[in-house]
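None of the figures in this text is laboratory data; all of them are computed from the coordinates on show. Remember, it's a predicted structure, so these values are computed and weren't measured experimentally. Cβ atoms are built from the backbone, for glycine too; each structure is taken alone.
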Structure 1
């Protein structure tokens, strides 16, 4: 049985071989914008286990980045965790208010890679100094030893002539190399958890593949758990053990990666997967999700996806659905899983995806 399934089946067979290192419960994040309250995260929850990669997927504006920034105290000054818990090392770090408390976690225990490597780096400082100062800040190592460690980090992320590159500035690096530097900064203090916020979005396909391979390699070497934020489901299929699907600030479905791709249950997950270009048929228009996400300044009644869902039930407009258990490792927040709901089949395009996944898995055997 695959490692990740052993993790998720622990409650069934009594085995608890892998440690839960992060538990986020019903987190609500709010922002005060020009006197109005915006709620981009509305009761989202997740669990992260040792050594796994958890992908968080959803459209732009679904709350993915804001949700994970709340784990490391990086919300803007006008934002706050209104309720819920972020449990790390048996402490609710979501209650932290002071920067000195967050500095014990951010960078040192939980690192983050941002999506735009150019804006993530200071153009006025050399590459090496930007890595070195992170090591000095979080470990207290003296300048010379921190410099040596920074050079080692440049080598670890695959940058040749690290001693020379240490003295160069961001504009002297290509996009792929800048992303490697951002990764070096994020892992410089050997964090237990690495949050990757769409780290390959600005890169071409060839460089993207190299960066994903590097992240897998570093995860194996350093024993990190990774939270991978993306809207690219092709990337998810290649990197994730488990997947959490977010919509309008909520996690609406989660499960093992093969469950999400082969047996999705929420209509929004159907819509996301139906948008995969590789599932298109020559001569037919590519699928796109109709409508727009809800206004998060307003209170949402019922299922947030209902206005865009062609299979919406009357109750979807009245009451938010609970999470229904599909399997020991798979849950979805949709009334379609209620025993009294009409039996609605997944779209035909999802059946094609299942067939493709099945063929790929059988070929792999």
Structure 2
């Protein structure tokens, strides 16, 4: 348990937690010079036991979504918070009145859909938080103290959308390099694909590419609204595609040690939804797994084309199959790219280093407040 003498960082995420958002919990558990308090509006039952005693679920979620945060601010003042840090711009807007009521800076991490999805799609989503953001995002841009984009590509997109250049930085999410270490037991021809089964993950394109690779097998980890349609699409492939649903991190890591490569063929969805930088690519790199991904958002920042894997155009099943096939055909190439991928992860995405950098940014804000 962090020392009560440390300054408190209030980490805000409306759902505590979606299964695919382990990075929020990793953020809380990684802090060293700040004491995390994790605040949300809904307990979804996926909290790490290590956060026991650090979770606060607001008992008036609708009022909070509409900007009424006075009761929660009163509850938090006794913790002497130094700042509020929200994940996703939609939650940054919700957390803005909380930070202002506490008189502390607001940091917002931008992840992808919150910047890329079109305003029209947000307005017709039927989700209150998204609709409010579509209408009031300029308020967040004007009054938020710091915005952290998870890739340089997303930062450029955020600036084009109106985020302030002087307060919008690139900050990569870190990954625990030790978590994916372990003896590998690769299975011939095994391709791993991990992600929520939505359009932007490009799973349909990957299934089409697999049809051109008769010796390959595909394991899909994740769940989502497109699962049924994707299972039907994979039907003619004679059982070479295995859908496992969502798995805990330890089981995902075990599959990484069994795979020959990771496929991350993300695409821009029809409503504009796009990635920031899929964490799974970095996780695979720490496991020494080469990857094939698309020229999409921040993916080329985590897959160096020709060095740690390959980059192909979006929605190009033929090019995707060709690059996957090249890796499947050469153990030497897989080994060389896997070693380079691990080195890139250690250099650019090490969690210890990234948390230290984040806390330095906190220090600068805290000293001004």
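Mean count of other Cβ atoms within 10 Å over residues 44-51 was computed and gave 19.9; which structure, 1, 2, did it come from? Computing mean count of other Cβ atoms within 10 Å over residues 44-51 on every structure in 1, 2 gives 19.9 only for 1.
In terms of distance in nm of label points 7 Å out along Cα→Cβ at positions 188 and 236, the structure with the greatest value among 1, 2 is 1. State the single structure among 1, 2 that was used to calculate relative contact order in percent (Cα under 8 Å, 6 or more apart), giving 15. Of the structures listed, the value fits 2. Structures compared: 1, 2; top value of FRET efficiency 1/(1 + (r/R0)^6) of positions 164 and 180 (r between Cβ atoms, R0 = 41 Å, to 0.05), i.e. the largest, recorded for 1. Quick check: -9500 is what I get for helix-only ellipticity at 222 nm (-39500 (n - 2.57) for each DSSP H run of 4 or more, over all residues; to 500), calculated from one of 1, 2. Which structure matches? This figure was derived from 1.
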